[in-house]
1. Looking at volume of the Cα convex hull per residue in Å³, for residues 92-131 alone, point out which structure of I, II has the largest value.
2. Out of I, II, which structure matches 2.4 when distance in nm of label points 7 Å out along Cα→Cβ at positions 84 and 108 is calculated?
3. Of the structures I, II, report the one carrying the highest value of mean count of other Cβ atoms within 10 Å over residues 20-27.
4. Can you spot which of I, II the value 2.0 was calculated from, given it is distance in nm of label points 7 Å out along Cα→Cβ at positions 28 and 76?
5. Thinking of I, II, which structure, once relative contact order in percent (Cα under 8 Å, 6 or more apart) is computed, gives back 30?
6. I, II: which one has semi-axes √(5λ) of the Cα gyration tensor in Å, as calculated, at 24, 18, 13?
7. Suppose you compute helix-only ellipticity at 222 nm (-39500 (n - 2.57) for each DSSP H run of 4 or more, over all residues; to 500) for every structure in I, II: which one lands on -14500?
Structure I
Amino acid sequence: MKSILISLLFPVLLSGSTWLTDFNQAKTVSQQKHQYILLNFSGSDWCSGCIKLHKNIFESSAFQQYAGDHLVLLNADFPRSKKNSLPADQQKKNDALAEKYNPNGIFPYTVLLNSDGTVLKKWEGYYEGGPDNFIQEIKAVDAGSGN
């Protein structure tokens with residue numbers, strides 16, 4: 001029952017912000033808008049830390065406001081339940097992202113990328129610092145890059 005509830009709630013948690021699922025699309029938007037890509041690896045129907053991260057950080061009004069002007073959001077989901085399985089082409093895309101950016105299979109795992117896909121910062125597991133501190137960490141990367 002808990003996994004059913006989690007799988008039903010996860011799309012709602014993602015609904016406040018526009019999360020893309022295609023890396024090439026995210027790169028194109030990133031280049032057009034001169035924004036970083038925030039790539040999040042999640043397990044929507046089994047990873048309680050993933051759901052908590054989306055609820056407490058990514059769905060906060062502070063993060064949504066910041067992300068709207070500064071980030072292209074990209075989610076690579078890895079559900080375990082057959083009933084929540086993704087189309088084969090999306091699974092293949094997510095597997096390719098994981099191979100490149102999350103080869104150790106850490107969940108949740110969040111990566112800040114520039115528009116060409118270079119890793120600027122990584123967060124392993126659930127982020128305890130709250131949305132304001134998370135935003136400050138992104139801003140620190142931005143300030144360090146001279147943008």
Structure II
Amino acid sequence: MITAERYHDFSSGHRVFGHESKCAYLHGHNYRVHFTVTAQRLDVVGRVMDFSTIKERLCGWLENNWDHRFLVYDRDPWAEALQQLDDKVVVVPFNPTAENIASYLLRFVGPTQLEGTGITLLKVAVEETRKCSASAVALPMERFG
């Protein structure tokens with residue numbers, strides 16, 4: 001298997017609903033997200049996918065939807081108040097941990113942004129800090145449909 005990887009940095013705030021420590025409070029991170037893609041065969045140039053296409057489709061989605069925004073879980077009791085306070089608050093269907101962010105990007109964002117390309121988003125790694133990261137990897141049956 002041959003893969004191509006591109007990373008993208010974005011800044012976003014969140015709070016982890018139910019967290020037992022300081023992550024329960026409003027705070028933010030300078031995230032780094034690594035997108036790893038694969039294909040059944042390389043294109044005529046010898047690539048999985050041009051890096052600029054990964055930037056346009058996946059990194060662009062992050063820029064347009066989550067960069068300089070605040071992510072809040074739709075089940076968080078603060079969600080409605082935060083959204084009324086600032087229209088840059090994005091209510092998401094998951095508790096915004098690094099693990100859940102990676103999973104959401106892999107399972108929901110990737111397939112829509114790569115639809116029709118023949119490319120599979122194989123892995124998403126989310127660095128919350130330089131020391132802390134989480135990854136989501138496609139199961140074998142999720143690869144190549």
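Quick note: the coordinates plus some simple rules give every number you see, no bench work behind them. It should be emphasised that the depicted structure is a prediction, and the values quoted were computed from it without experimental measurement. Cβ atoms are built from the backbone, for glycine too; each structure is taken alone.
1. On the way: I: 86; II: 73.
Structure I comes out on top.
2. Numbers: I: 1.4; II: 2.4.
For distance in nm of label points 7 Å out along Cα→Cβ at positions 84 and 108, the value 2.4 is produced by structure II.
3. On the way: I: 16.5; II: 10.2.
Greatest value across I, II: structure I.
4. On the way: I: 2.0; II: 1.4.
The read-out was computed on structure I.
5. Working: I: 30; II: 27.
It must be structure I, since only it matches.
6. On the way: I: 24, 18, 13; II: 30, 14, 13.
For semi-axes √(5λ) of the Cα gyration tensor in Å, the value 24, 18, 13 is produced by structure I.
7. Values: I: -14500; II: -4000.
Of the structures listed, the value fits I.
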